[in-house]
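None of the figures in this text is laboratory data; all of them are computed from the coordinates on show. Predicted model, so just to flag it, every value in this text is computed and none were measured. Cβ atoms are built from the backbone, for glycine too; each structure is taken alone.
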Structure P
Amino acid sequence: MMKSPFSLSARKFARGALLMLAPLVGIAAESLTPSLDPNCGLPRLLLRGSQAGTGYAIRTSDQVGPTAAWQTVLQVSGGQDLSWTDAGGSGHAHRFYRVDRLDSEVSAPVDNFALVDHAGVKHEIFREGGSKAVVLIFTDDAHLAAGWTALQPLQRKFAASGIQFWLINPRDSRADLAQAVAAAGVSVPVLHDRAQVVSRAYQATTALEAVAVSTASWDTFYRGAVGDGCDFPGAPVEQAYLEQALTQYLADQPVMIQSATPRGDSLQLQPIATPAYARDIAPILQTKCVVCHRAGDIGSWAMTSHEVVTNYAASIRDDVLTGRMPPWHADPITGPFSNDQSLSTDEAAKLVAWVEAGTPRGTDADPLFINPPPPATEWPLGQPDVILSIPEQSIPAQGVIDYRYLFVTSPLKTNVWLRAAAVRPGNREVVHHSLVFAGSLSDLANLQGGLGGYFAGYVPGMFDTEYPAGTGKQLKAGSLIVFQMHYTANGTDTTDQTQLGLYFAKAPPAKELVTSAAYDIKFVIPPGDPDHEVVAETTLSKNSIIYEMSPHMHLRGHRMRFEAVYPNGTKETLLNVPGYEFAWQTLFRLTTPKHVPAGTKIRVTGGYDNSQWNPWNPDPTQTVTFGEQTFDEMLIGYANVTNE
């Protein structure tokens with residue numbers, strides 16, 4: 001880093017005031033020439049002789065000498081002369097300036113993240129490759145209306161050029177945020193940073209601070225104030241930093257002003273101290289993570305000690321920022337759900353802060369090491385009362401495998417009530433899913449291969465659980481039991497023998513639980529469509545109680561919403577899944593079951609991302625319709641209900 005040969009002192013900045021140049025030690029090709037704006041009376045600087053490909057920082061201080069505190073107010077890319085007015089220069093008895101040559105320009109890689117917006121839709125920045133750039137504006141409700149007034153002309157100007165604008169609110173509740181968005185007429189997504197982890201990761205501290213991200217390199221090419229200036233009557237000074245940066249970026253020109261320090265109000269993010277591993281971090285991991293990340297379970301690695309966790313610290317931070325882990329995908333403003341495994345805002349903030357602090361160990365005993373979780377068991381609910389097995393199946397190494405329907409004879413001679421039924425895959429590497437149907441031939445026909453519901457099932461990410469309190473399912477004597485097996489080849493000839501475990505209830509339950517579904521099989525998803533919407537409904541003919549819901553789509557599924565549409569026409573959101581993940585098909589259990597009158601419709605609305613920016617998309621060039629294989633699609637909203 002090298003200082004320029006001049007420093008500038010401006011006294012009081014009254015119109016016509018004198019500016020003084022003070023020589024510094026050293027000689028460089030760059031020069032910083034001062035003047036006063038004749039109208040605004042603000043310092044105006046001219047930087048000449050800068051070198052292309054070199055970054056420069058313009059810094060200010062109210063004093064000079066060894067104890068001076070220099071604050072960076074502008075970072076620029078060299079190669080062009082720069083004329084800049086210091087809009088923050090008024091009100092100082094003295095104002096000194098210097099320019100420093102930087103080791104590199106200011107662009108830096110950005111973190112991937114995902115947040116839910118004011119409308120309940122999840123947005124992930126690394127899935128915005130269809131845009132040329134994403135501009136993040138950090139704000140709160142108090143600054144939203146004024147900020148949108150300033151930003152809307154930019155959004156209109158650059159939208160057709162592929163510039164996406166997102167506003168990010170780390171301060172206010174979702175309900176207040178949604179009201180503020182409606183009142184201000186904001187037409188772009190306003191994302192809710194409820195744990196403030198994204199705002200901290202992007203080092204945003206000021207209301208209406210902008211960060212412009214290139215989707216070609218996933219680097220920042222501008223950050224700071226949207227603009228500033230002086231509104232002196234008749235001769236205003238306007239410095240449109242963000243607009244200039246976007247114009248230069250779209251023209252494939254060097255972005256000259258890469259950072260301009262914003263001078264707005266503080267976002268007042270919640271301060272967070274470095275968490276202690278034994279006291280703060282290990283309990284979170286034990287409560288929310290080791291249920292999968294333990295020996296023999298589905299987690300890709302076991303959380304056995306601080307040392308092991310530290311090895312995966314970067315991925316933990318990434319998973320928290322993107323919301324991938326823990327695998328819980330319900331919108332937090334719906335529910336609540338009794339099986340909620342999501343991180344609280346405090347837990348998410350602590351995990352990220354701990355990783356960013358370097359995962360300090362501390363001196364206390366390691367809770368993960370001294371109190372390891374028990375290893376996974378074959379039957380998480382305990383040994384079943386009865387186990388039914390399909391005949392051993394040979395699975396080929398290659399090719400698409402059609403669904404197999406396998407009949408198993410029930411050994412039960414009388415009707416039984418069940419408190420649970422669990423499907424245990426014999427070979428998880430090839431069992432994509434298994435649905436079990438039970439009943440008479442007419443019962444099986446009505447289920448339509450799972451479209452109308454099922455008796456028991458296994459899908460990726462669903463945990464075994466007992467039926468809701470006071471409910472059960474009945475298995476009648478003489479029932480036909482059919483396993484629908486969907487296998488996927490894994491490159492090796494192998495076998496599978498999936499089993500069904502039956503858990504008897506001690507007494508008949510008060511209510512019989514039935515799995516029903518709203519579905520559609522006639523949809524057509526166009527090639528490349530990033531958010532194609534499909535709606536399906538089913539009607540409850542009797543007064544009913546809704547206990548649980550589970551969305552089912554395939555690899556292009558992106559979001560699903562469950563609504564109760566009441567006979568009087570009003571509707572209520574029961575579950576919103578802003579970011580559906582095929583690998584984690586959760587059964588969401590309402591903490592308080594929902595009583596609904598006869599004639600209520602369960603409406604499910606699904607959104608599909610058939611674009612190339614969906615990392616799971618098998619082929620974005622294809623028109624997609626309903627089908628059984630994962631490269632096809634489905635829309636099924638399952639609900640576990642009883643009659644009231």
Structure Q
Amino acid sequence: MKTLFWRGALAALACQFTATAALAQPATLANETPAHYADKTDTWDYVRRDVQIPMRDGTKLFAVILIPKGAKHAPIILSRTPYGAASRFSKNHSAHLADVIDSDPARDATLDGGYIRVVEDIRGKHGSEGDYVMNRPLKGPLNPTEVDHATDTYDTIDWLVKNLPESNGKVGIIGISYDGFTSLMALFHPHPALKAAIPINSMVDGWRGDDWFHNGAFRQDSLTYAQGQQATRGSDIGWWSDQYDSYTDWLETGSAGDMAQKHGLQDIGFVQKLFAHPAYDSFWQDQAVDKLLAKEGLKVPTMLVHSLWDQEDIYGNMAVYKELKAKGSNPNLYLVMGPWYHHQQRQDGSQLGAIKWGSDTALYFRTHLVKPFFDHYLKDEAPAMSIAPVTAFESGTNEWRDLKSWPLATEQKPLYLTAKGGLSFQAPAASQPGYEDYVSDPSKPVPFIPRPINTAGANGARWSTWLTSDQRDAASRTDVLVFTSDVLKEPMKLAGEPIANLIASTTGTDGDFVVKLIDVYPPEDGYQPEMGGYQLAVAMDILRGRYRDSFSNPSPIPANQPTKFRFALPNVNHVFLPGHKIMVQVQSSWFPLYDRNPQTYVENIFLAKPEDYRSATIKVFDAGDKASFVELPIVKAGK
């Protein structure tokens with residue numbers, strides 16, 4: 001039969017060439033692409049459906065649905081993303097579902113539990129219709145329309161449970177970062193079929209401590225992200241640079257406003273909003289998800305997942321947990337804290353940069369937490385679940401801990417900065433001069449990682465792991481103050497939020513303050529020689545000085561006057577082991593991660609001019625009633 005087929009095809013092709021020559025017309029070749037082509041997928045172990053789901057306003061949102069072959073009464077796991085649903089599962093084009101979802105946070109639950117996996121483009125992105133708004137706010141003062149992520153999620157779930165006969169009508173939602181934000185949005189006026197949610201590393205409050213600002217200091221990569229997200233529907237325009245070292249690029253360009261102008265970002269809607277709202281005004285306050293969700297109340301069982309070294313959204317989920325806990329005990333609330341960078345939960349979690357944990361912590365999360373959680377709340381038989389209210393990885397001892405609540409700390413104990421670079425739990429007496437000082441020069445800002453700074457392409461791991469990078473390079477600079485304890489003889493366990501309390505003065509009228517809490521390893525390690533003397537930051541953050549008294553009403557710093565700067569550092573769950581030291585570093589720039597402070601008070605730092613940037617002498621006081629300190633959330637032995 002095959003021979004006859006090919007003979008017939010060749011004869012037809014010969015006739016085509018003969019007829020063409022006889023007519024003496026311009027030579028052509030037949031189009032070899034068929035008008036319609038259907039890939040043969042009958043041997044696949046799953047079914048893929050690409051659908052357009054209608055919303056209440058008529059807008060259609062694109063979604064990819066993956067259904068295991070033979071699925072019946074299967075629960076649904078949903079994610080809603082701005083990053084391209086079609087490309088999410090196209091990395092490995094395979095007949096096997098396991099290969100298609102190899103780096104998905106719900107991978108193990110989907111494969112071992114027979115779940116239906118759905119990923120949907122949010123409105124205005126990639127395959128979905130409608131207008132895109134960055135972190136589209138809920139209906140209200142910032143959103144006069146009748147649609148938001150809560151209504152879109154409701155309408156999506158409603159369509160899925162009515163149009164997927166393979167499902168049992170129960171839906172869980174999961175997502176990381178922006179997808180974590182949309183997972184939280186699903187909890188507002190939730191659909192009855194939504195039975196469980198796992199928001200991971202969620203964008204919650206972009207001003208207080210997530211993507212856009214940290215305590216008023218602007219994160220300059222916000223501009224690159226805004227361009228990528230909003231320049232086109234398909235996010236297909238990349239950020240260009242004329243320097244390999246981004247430190248040089250940002251420094252030579254000037255202010256963040258100058259960089260925006262250099263890249264033509266004046267037409268990007270979110271960039272306009274960033275520049276118009278440098279302070280924590282109603283624009284930011286009215287969309288702070290932690291406060292809004294606490295007001296809404298938690299109706300759906302939710303597992304908030306936090307990365308202890310999250311380089312992008314280290315504030316959000318912990319803020320949500322704190323606000324919900326303040327409302328009282330909630331049986332629907334769970335918290336997981338792991339030793340990860342942003343989105344590492346879906347990858348290998350055996351180490352973070354140079355720090356090794358002794359096990360694949362991400363695999364543990366997916367198999368011992370995600371899968372049992374979804375199984376319990378989404379499967380018809382509701383298998384038993386034994387997940388603690390708080391599951392926290394304890395660095396130092398490198399063990400998982402099941403806890404009843406968070407924080408675990410039994411006291412906030414002051415660790416004082418003392419003369420000549422010391423640290424002590426005893427309040428220092430008055431002395432002369434009573435301070436340590438340094439010169440902060442905006443023309444030579446402190447780099448956040450060693451130069452050259454390039455985190456693109458093959459260098460992406462430098463960005464993912466920078467929060468655990470060795471801090472010795474910074475410690476060697478004259479514009480970074482270093483305070484170190486004696487060698488510890490007993491373990492010291494911290495479980496909570498360290499709080500920086502600096503008493504400092506500046507010769508300028510504005511300035512930034514960075515405080516780092518660091519674990520200094522012993523000078524030699526026979527098992528890992530490269531870790532000898534390593535300086536691991538366990539918590540660090542920044543405060544823009546103009547917001548020291550009010551986030552919403554900035555004011556100049558009184559020049560040459562001792563002034564209090566108090567701010568919280570990210571949560572820690574860490575044990576400083578015997579033989580280690582505690583270190584605190586203080587500096588006034590973290591570049592180019594954060595924009596440079598001119599150190600001269602200007603109305604809007606985005607619009608600062610070259611002449612506004614001036615050197616300033618910073619004094620950090622460490623004696624008597626002006627002694628600076630860091631409050632440590634210490635857990636007593638046996639707790």
Structure R
Amino acid sequence: MSNVEWEDDDPFEEQRDNVENPMGRLFRVYGTPNAFQFLVGVISSISARVLDLLPPLMLGIAIDTIFGDNAFGEQVPLVVLPNSWLPATQTQQFWFVIVTIGGAFGLAAGFHWVRNWGFNSFAQEIQHDVRTDTYNKMQRLNMDFFADKQTGEMMSILSNDVNRLERFLNDGMNSLFRMLVMVLGIGVLLFWINWQLAAVALLPVPVIAATTYLFIKIIQPKYAETRSSVGKLNSRLENNLGGVKVIKSSNTEEYESERVDDVSMDYFDANWDAIRTRIKFFPALRILAGVGFVLTFIIGGLWVFQDTPPLFFSGDLSVGMFVVFILYTQRFIWPMAQFGQIINMYQRARASSARIFGLMDEPNRLAEDPDATDLVVDDGDVVYDDVTFGYDDDPVVQNIDFEVEGGETLALVGPTGAGKSTILKLLLRMYDVDDGAIRIDDQDLRGITLQSARQSLGYVGQDTFMFYGSVRENIRYGTFDADHEEIVDAAKAAEAHDFILNLPDGYDTEIGERGVKLSGGQRQRLAIARAVLKDPEILILDEATSDVDTETEMLIQRSVDELTENRTTFAIAHRLSTIKDADTILVLEGGEIVERGSHENLIRNDGLYAHLWGVQAGEIDELPEEFIERAAKRQARTEATDDWQSC
């Protein structure tokens with residue numbers, strides 16, 4: 001597989017295509033709980049826009065009455081007011097218009113403020129709920145989902161896609177109701193004032209509607225492609241920034257720059273394709289809307305200028321009402337032109353919501369029984385009953401059958417890729433077994449709650465992940481109510497206390513992203529301290545001392561021996577010296593148990609374990625040729641698997 005072939009596929013395409021009516025679902029699921037804010041925004045928006053229509057109308061009335069010869073309100077009757085309220089003198093009429101216009105501006109400003117509160121609150125609440133629900137769903141998916149997805153792709157959904165929803169729900173919805181009120185309100189007023197001239201002003205509307213429909217059909221797949229390409233770009237950038245040390249040490253900056261250039265160009269092409277469509281559409285809308293304005297000005301101007309209706313028109317048109325028509329028609333053009341922007345935001349939000357709900361709908365291979373009960377650990381007995389499991393169709397481990405009594409230590413050894421870590425992942429229930437069963441004190445893992453199971457298990461892996469924060473926060477992660485004394489005791493048990501005191505701020509020292517300011521051995525000791533503090537009934541050590549030197553390993557091993565005393569323990573180690581005192585050692589090869597017993601018995605059997613022990617003892621010349629050939633084949637298979645997984 002080429003280095004960039006994987007970038008040709010959208011990892012969320014299948015999920016996205018299975019989502020029906022994503023925007024309807026967004027409003028149904030997340031909009032309903034926030035209906036109050038939405039209604040406040042809608043009502044305030046409508047009220048504000050209605051008030052915005054009043055000043056031009058009052059201006060036209062003033063031109064015809066105060067500065068003309070018509071009676072007050074004759075051209076446009078003020079039907080909302082009793083005749084007794086209408087001013088009689090020219091001065092009273094003047095101040096009536098001023099007060100009305102000023103009051104309209106003041107009230108509209110208040111409604112605009114309330115409208116902004118409503119729509120912003122509505123958008124922010126949904127944005128928060130969608131992001132947290134998406135994250136909660138994501139972190140509960142089984143591990144094989146993350147094996148197929150890049151971190152940058154998932155970050156793109158949690159960040160970019162969710163933010164696009166907020167833009168539409170706030171700016172887009174606000175603009176939509178403003179457009180509806182302005183278009184409908186102005187349309188009604190124009191027909192009320194002069195239906196013939198109004199028909200001229202609204203002539204382009206059907207053409208605008210048809211053009212908008214065509215734009216939607218063309219732009220929708222282009223926005224989906226843009227969202228996919230930006231996710232791939234984020235994945236490449238996240239991958240390269242995480243591996244910047246390897247890039248520098250390998251002198252591959254130019255090579256990686258070319259790869260970033262490739263995915264950036266893919267995003268450029270997809271985005272520019274959508275932009276080209278968009279920048280053609282918006283000017284076309286303005287031209288169409290402008291046609292109505294020009295026709296209105298020509299016909300209305302001739303009507304007023306000649307003092308007779310042109311062509312087949314009939315009736316009268318005063319100067320004031322012509323001014324109102326011009327002002328309203330211009331206001332009518334802008335919302336119609338903005339309709340394209342609203343459609344643009346909607347299509348972007350729709351593409352993003354499809355990706356979000358596609359992720360939310362991702363089936364979880366690890367399903368929790370609704371009738372599951374909490375795990376109760378009494379003795380700590382663990383039984384693997386003929387367990388078989390595979391990540392795809394081919395089994396990785398098969399016919400795994402053993403029992404560990406409470407308080408005993410079981411060690412798993414074998415070549416790389418033999419299935420050791422997979423067996424322990426099944427105990428942690430990162431995956432469910434395909435066949436067989438795993439039981440803790442006669443309780444099937446599939447019948448107990450995940451939370452209670454993992455609460456009873458402590459895990460220290462070879463990949464020690466540290467969170468951004470202080471030493472103290474990382475040790476007590478998962479045991480958040482631990483006090484300082486308990487944290488210190490755990491650090492001492494993990495041989496970490498002394499080096500922590502030598503850090504600039506001791507336990508309050510910030511260790512950087514992923515613990516970058518600490519050495520590998522220091523991070524591993526903090527991970528062990530975290531497990532010590534948790535004090536689990538069952539402990540899992542997966543290469544827990546792989547990143548420490550021999551002297552530190554000796555100190556940690558002494559503490560680990562105390563920690564594992566009277567506690568059921570599973571241990572994986574390539575350094576066989578660290579597990580030779582285990583009660584039982586299982587030797588795996590090709591996903592099956594090929595040997596089991598104590599260290600002494602396995603050495604006497606002169607099998608795979610004895611040969612692995614000989615390798616670490618430096619007795620390579622004494623190893624049989626068959627073992628060396630098998631090791632070479634295993635290594636080749638492992639490298640092929642690693643290369644495939646990295647594609």
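Key figures
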item	result
Highest-scoring label, criterion being FRET efficiency 1/(1 + (r/R0)^6) of positions 440 and 592 (r between Cβ atoms, R0 = 25 Å, to 0.05), among P, Q, R	Q
Source structure (of P, Q, R) for helix-only ellipticity at 222 nm (-39500 (n - 2.57) for each DSSP H run of 4 or more, over all residues; to 500), computed value -19500	R
Which of P, Q, R yields 1.17 [Rg/Rh (Cα atoms, Kirkwood Rh), calculated]	R
